[in-house]
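Pasting the structures here.
Since every read-out is calculated from the coordinates, none of them should be taken as a lab result. Since we're looking at a predicted model, the values are computed, not measured. Cβ atoms are built from the backbone, for glycine too; each structure is taken alone.
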Structure P
């Protein structure tokens, strides 16, 4: 049974990142924005059963829970602790999605700019977002040079992500192609 090693605040005041002593997933990132998305994931389902929980994001030894802002974190953490401590390592799930970091369209694209952008995000952006309890999914690049991205975990409802981080990502992407605009959806 994993122990909670650390509880870390994120830039999002409604999200906490919990570092656990044993990995719960073996390199598989799981991101759920509601209980319905998590219905085939027993661990996430237990966390969504706790009132106020609106998002669950986890990978390896990191679990990020986002709440709706109606709960005191001390009380909510006391409710989150038992299911996290009792969690067993989770292998592959029927609901696992290959599209955690990029949509199928983005992964199958033959546009070299999209390949470069995903590589750049993997190397320069996603590790920092993970450290803040979240992630980023590329949805695609349309004919108008608009790349659509979707923030996950703590980043999904964080004002910093949708402003500052988005601007930083757009600056990096424009080194690949100055005509590309980044849009968060």
Structure Q
């Protein structure tokens, strides 16, 4: 009932019937419609006056002033268009650069937009994700290309793979570390 009190305002009375509520709502609707029409008429009048003033101003301007105003408007339009073209070219250039180093088209476009808009946090975030993907892809390819040791190779059973892996990691040789890790796994599983 609080809703009705708020909606109907002074027209609300306790114990109103549906017909009374409906009549009160129609009255409010009619009143608001009249207010809206009044405001629309005032807006139309203001727009007409503004258009009239603008027309009067143009009529009072000399031909040279009109020409100058037109020239300024055209210059502004061309400047805006040029700025948009430069922005588009810059985005296209950055997109091409990111694509050339291996980014997918969507991420390359996101990074290019971010650079042009100055959102370097987005570029760094995308770069981190891309680098992690590249690292996983490299490790996967290294594992696939690492040859399996020959069965019964003799001395390979005597190697301390953990030590070799540690040495390779210390020297920063990821390929060698992956190789010894694979050998260690194969020795442990007997494959």
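Quick check for you: by distance in nm of label points 7 Å out along Cα→Cβ at positions 120 and 168, which of P, Q is greatest?
Across P, Q, distance in nm of label points 7 Å out along Cα→Cβ at positions 120 and 168 peaks for Q.
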Subject >> Structure responsible for -8500, with helix-only ellipticity at 222 nm (-39500 (n - 2.57) for each DSSP H run of 4 or more, over all residues; to 500) calculated and labels P, Q on offer >> reply: P
**OP:** Could you figure out which one of P, Q the value 109 for volume of the Cα convex hull per residue in Å³ was computed from?
**Re:** P
Subject >> mean count of other Cβ atoms within 10 Å over residues 32-39 - structure with the largest value, from P, Q >> reply: P
Original post:
Can you say which of P, Q returns 1.2 when distance in nm of label points 7 Å out along Cα→Cβ at positions 64 and 80 is computed?
Top reply: P
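If you rank structures P, Q by distance in nm of label points 7 Å out along Cα→Cβ at positions 24 and 136, which sits at the top with the largest value?
When distance in nm of label points 7 Å out along Cα→Cβ at positions 24 and 136 is calculated for P, Q, structure Q comes out on top.
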Original post:
Between structures P, Q, where is relative contact order in percent (Cα under 8 Å, 6 or more apart) highest?
Top reply: P
